[in-house]
Structure I
Amino acid sequence: MTDIRRIVATDCGSTTTKAILIEKNDKGEYRLVARGEAPTTVEKPFEDVTLGVLNSITELEEITETAVPDGFVAGRRKLIRDGKVWRQLKEGTLDATGVTGELDASDIYVSTSSAGGGLQMMVAGVVKSMSAESAERAALGAGAILMDTLAVDDGRKDFQKVERLRQLRPDIILMSGGTDGGTKSHLIEMAEVIRRADPKPRFGDMKLPIIYAGNKEASADVGKVLGETISLQVVDNLRPKLDQENLGPARDEIHEMFLEHVMQQAPGYSKLLEWTSEEVMATPNAVGKLLKEYAENEGVNVLGVDIGGATTDVFSVFKNSFGERIYNRTVSANLGMSYSICNVLKEAGVENIARWLPFEIEPSEVRNRLRNKMIRPTTIPQTYEDLLIEHAVSREALRLAFLHHKSLARDLVGVQQGGLDRLMSEQATGQTLVKMLELDMIIGSGGVLSHAPRRAQSALMMMDAYQPEGITMLTVDSIFMMPHLGVLSEHVYEAAKEVFERDCIVKIGTCIAPVGTGKVGEPCVTVKGNKIDVSVPFGQIKVVPINIDETPELVVEPAKTFDVGGGKGKAVTVKRFDTSKGHRDQTTNLIDGQLGLIIDTRGRPFDIRLEAAGRVASLRSYLEAMGLPLPA
C-alpha cells in the first residue's frame, strides 16, 4: 500500500472512455490529479477498444503538462510507452527498459467496461417469487441487464418460453430453484425448455454458457438434459434453505463468464487485459463493489442511483434482520432521460409528470416535448421551462426505479409446503430491506443529477423522488468516478475511499425530514446547536447554512406526532460525519455541504397531485426555499 504512488484507471463505456489519474500528494493522501476522456473505439472503423483507452490517457498526460493541483510534483506524466499503458509489474519492476524518472509510469492500472452493450442475461427458476427472484438479485448484483425471468409458475406455456429464449439470445442464463434436497422435477422441466430452445449467444460460435445454482442433488440430471451443446457451470445453491440466500458464488461465476464469453469477444479486449494489473470489471459491478465496500468499512447504509439516457440503475446497502449489510442492485432498462423518456411517460402517466411543474401547461404540450426529446436524444434543454420539464421526468423515473428496487431488495420469509418434490410457495414475501429511517447517505449520479445547473436542483429531485426520512446526507457523484474507484477498492481500498470522499462525491447537505403528517403551519420540528436555533412548521422546506467546525453537533426535536429516528416526539442528537474516527452510529450524519441543512417538513409520506388546490404556489415556494429561480 505504502509504495503505491500513482494509479491510472479507465472506464470503457458504450460511447465514451473515461480515464482518471490518482496520486499521493505531499501530505501522503491519495487525490485525483486529472481526468480525461475520449470516444470508445469498439466499432468500425477502429474495432480496438485500446485506442480509446490510449486517447483518454494521452489527455491525462497533456493535462498534467500544464496544470496539477497543489501538493503534487509539477510536470507531464509519462503514462504511455511503446503503444501501451506503462506500468510497474507486480514484482515492482517497470515493464520497459531504461532509466525512469519520478513522473514515469503508473504503479497500478485498472479498468472497467460496459462497451458492447453490457452483460445481457436471462434467469430461470422454479417459483417466480422465490428462486427466480433470488436469481434476479444475483444477476442484477453482478452488473447484468435482465432481459426476462422464466419460472414454472409464470403463466406461460412451454412453447412461449422456447420462443422467448430464441428471440432474446442472452449472453448467459442463470438457472436456480429448489432447496438442497428439495424439488427436482421442476428443474428438469425447465432444463428441457432451454434445451428445446437451443438459444445461441450474441457473440462468436461458442456454446451458450449456463450457470446452475439450484438444488445440488438435481445438477447431474439437469446436465444430462441440457446435453453437450450447452456449457454448464455448477455453483452453490442460491437458496440452500428456504430462509437462506447465498448469492456470492453465482455472482462470482457470472463475472468470470462475462469476462470469458462477452468482454473478450469485443475487439481489443485481450490486449487490454494484458495491460491491466487486475481483471477488467463490468461497470455496474464496479459501482456496486465500491458502495458495498464503503458501506461495510464505514458502517453506513447507502442508496445510490445512476440515471442515464436509456436505463436507471439503483444500488443499496442496508442491514437485514440478522444485522448483516446486504448489497442489492436493480436496473430499470426502460427508464431513462433521452432514449427511454417516452417509456417514463408511458409508465408514470403525463399527470404524474405534470404535477411537478411549477407552472400551468397542457398535458398534450408535455407529451409533445418529451416525444421531441426521444427522437433527438442528444439535445439539452434550451429554456428554463424545458429544464423544469426534464427535472419533472427525472423525479418519476427515479421514483419508479426506486419502487422496482424496493420490491427486489427484500428479507427472506418463506414456508415450504407439501413434500420435497412439490413446488415451494411463499406465504409472506418478506419486508423490503430499504428502510428510509435507517438510511445514512444518498448518492446521485447520471447527467440530470450530476450536471444540474445548481446542486439545489439535484437535492430537490432526490428529495421528491426518494422522500428520505429522518436525517440523511445528500450527495452527488459529479464526474462519475465510481466505476474507477470500485475496481480500485478491491485492491487498494484506502486510496479508493480517500478519493471517493474528497474528489468524487459532492456534499450537498444534510436533509432533516420528520416522518408524519399534519396541518400546514402546525409545529413540526426544532433544530438547535451552536449558533443555530430554528423551528420549522409543517408544510415547508427551509435551508439553513451551517459551519461544520463551529457546529459539529445538533439536537433535532420533533413535535409529539413526528419521528426523526428516535421515536415519535423524541429528540435525536446528530453529529458530524467523520469516517476517519472509526466506529460511527446512525446519528453521525451531519455534513455542511454546499447548502447546509435542508429541513423538509412537507410530511412523510409526501404526495402532490396535479389537481390539488395551490399546487403551483406550493412548488414555487419550494423552489424559493432552495434558492432556485422561478419560471416566468
Structure II
Amino acid sequence: MIDFSKQDVRKKIGPDTDIRDLSFRPQANVNERPFIPDLSADEAQNIIEEEKAFRRGVLSVRDLISPAALKAEARHLVLGGKFVRTIFVVGYPRYISVGWFAPIINYNLNFDVSMFFYPVKSAIILKQLQNKVGNISAQIIADAEKGAARDPLRETALQDIEFLRDSLTQGTEKFFQFSLYVTLYSDNLEELDRASEQIEDILGSRLVYSRRVYFQSEQGFNSTLPLGNDELYITFNMNSSPIASSFPFISSELTSDKGILYGVNRHNNSLILFDRFSLPNANSVVFATSGAGKSYAIKLEVLRSLMLGADVIVIDPEHEYKHLSDAVGGTYINISLSSENKINPFDLPRSVGGDAKPKDLLRSAVITIKGLLRLMLGDFSHEEDSIMDRALLEAYAKKDITPDSDFSNIKEPILSDLEQVLEGMEGGNNLALRLKKYTEGTFSGLLNSPTNVEMNNQLVCFSVRDLEDELRPIGIYTIINYIWNVVRSETKRRLLIIDEAWWMMQYEDSAKFIFALVKRCRKYYLGITTITQDVNDFLTSPYGQAIVNNSSMQLLLRQSPAAIALVQKTFLLTEGEKYLLLEGGLGEGIFFAGNKHVAIKVVASYSEDQLITSDPRQLLEIAEAKKRFDVAQSSGEIDSLGA
C-alpha cells in the first residue's frame, strides 16, 4: 500500500506549484516523466509511481460502459449476461422494393444494424461490364448459329448490363460495394436462435439471402459497433438505386385523394387524409387516458365529417358535445328520469330493405329486449327466460304485431303492457313484481312511454349525463337499440359515436349487443366509433377484444403505465411506439388504418378549436366573451365592438 498525500508533495515541490501540472494527459505514455522542479530523480520517480497507483483506482467512462466479461464462441458471443450473434447479407434479388428493410427495423428486439458503402470508380466497372457484355453476346450468337433455343437468362442479363452501362456513363448511377450486418442481443441462447430464424425468414421472404457468422463472432460484433470498422468485409456489388432502397428509416403515409383530415404525420409532417368508409369496415376504436385529447380528436372528426355530408349520431355521457351541437344547429336530446324526451325499447324499424323479413325483425327485437331486461332485473333462470320470451311475444301480439304484420304502420307496446302480460301468466308474478320499479316505482320515468324523439337532423346527440350510474348502461343500451332501428329503416352514410364505451362492456348482454352492431353495421353504411379511457376493462372483455378486431381504424393516444403492457400486446407495438404512447403530449399518438399506422398529431384551426374544446378554462373564456357580446348587443354597442 502506498501512502500518498498532497502535504508530502507540497513539501517537495513548493506551495506555488499546481499539483495538476504533474498529471498525465490521457494519451500520454505512463512511463513518461513530467517536468518536476527541484526534485531529485528518485523523488520524482516515487511521485510518478504514486500517480500510477492513484490512476489505477480511478473509475473511467470505459469502466462504466464495458461488460463484465466477453466470451467468444464459434456461432455467438457471450457479452456479460447477453448472447450476441451477427447476421450478414450475401445476396439480393434482381428487383427489390423501396423500404424492404423496414420490417427489420420495426422488429421488436434489441439489435444493431451496420451498413458500409465502398465507392468504386465508374471507369473500372465500365471496363468489367464491357468484357461481360462481350462474353454474353458471344454466347448468344454461338447459340443462334447452332440453332439452340434462346436463353432468356442471358438475354435478361445482357439488358441489365447495358442499362447499367448507360446509367454509369451518363452519371445517373454510381457503383458501390455494399455490406449489411445485423447484430442481435438476447437473454438466452434459445431466444437468440429464435430471433435469428425470424430475421432470416423476413429477409428470405424478400429473396434477400443471409448467413450467420461462424468463427467470426467477435469480428461481426465489432463491425456493428459505432466505430466504423468493417472487420467482416462481406460485400455485394450494387449500384446506387438498389442501395438507396435499403435505407431503413422510411415513414408510412396515410394520404388519399378523398376523406377528412385526421391530423399531421409526426414523422414527415405530411397530412393524414383518410376516408374510413374506404376500409373493409368503417368502425373505429379510440383508447386514451383522461385528458389525452380523445374527445377533442373525435369532435374534430365529427365536425369535418358533417362538412362532407355524413350524418353523425353521438352518445354523450358528459355533456361534452352540447357546444358543438348548438354551433352547427344539431339536435341535442337529454335522456333522464325527469326529461320530456322518451325512447320506447319496444320500437321496431318502420321499413326494411334487402332480405330482412318482419318475422326476423320481431325475433331480433325480442332477443334485444331480453338483453335489456337482464340489465334491469338481473339474470334469469331458464324457466324465467322462457316465460319472458312468451310474454314479450304476447305483448307485441296485443298490439296486433305478429310475424305477418306490416311494420310501416304499427303502435308498439310499452313496459306496462309487458307487466300486465306477466301478471296474467303462470309463473310470471315474480318477474312482474321486479318490473314494477320501472313502471310505477322510482325509475318509471325512463322507459315506460312511447318514443317522442326524432332523428331528422344531420347531427343528433343523446346526453345521458343526468342518468344515475345504475341507469346509465340501461339508458345507453336503449338509445343504441333505437338508433339501430333507425339505421335499419333507411340506408345512409352515418357515424355512431359511443363515448365512454366501457360502461357497456361491464355487462355481458350490453357488450354482446355492441359487438353484434359492430359486426353488422357495414351492411347499413354505418361506422361505429367506440371511445374509452378504461383500456383494461375494455380489452380484457372477450367482446371488447372482438370489437377491436372488427374495427379497421384505431386511434391510440397517451396511455397510462398500468395499461400500456396490454395495449402493446393487443396492437403489437414496438418498444419505441410504446414509449411514444407513454410520453406523448396532448393529441399525440398512433393512428392505425388497415395495415398501416403512423404517429399522429391532432391539429385544429382556431375556429374549430373554439367549437370542440373541452378545456374548462377555455369554455369559461368563451362563455364570458359571449356574455360580453350579448350585453354589448343589447346596449347598442355592437357596431363599435365590431369596428
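We did not get these values from a lab; they are worked out from the coordinates using the rules stated. All values reported here derive from a predicted model rather than from experimental measurement. Cβ atoms are built from the backbone, for glycine too; each structure is taken alone.
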Handout entry: Comparison of I, II by FRET efficiency 1/(1 + (r/R0)^6) of positions 40 and 144 (r between Cβ atoms, R0 = 41 Å, to 0.05) - largest value held by
Key = I
Fill in the blank from the handout: Across I, II, mean projected area of the Cα convex hull in nm², for residues 120-175 alone reaches its greatest value in structure II
Practice task
Work out which structure the value 1.16 belongs to, where Rg/Rh (Cα atoms, Kirkwood Rh) was derived from one of I, II.
Solution key: II
Exercise for the section: Determine which structure produced the value 16 for relative contact order in percent (Cα under 8 Å, 6 or more apart), calculated from the coordinates; the candidates are I, II. Expected result: II
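To test your reading of the models, identify which of I, II gives -9000 for helix-only ellipticity at 222 nm (-39500 (n - 2.57) for each DSSP H run of 4 or more, over all residues; to 500) when calculated.
I
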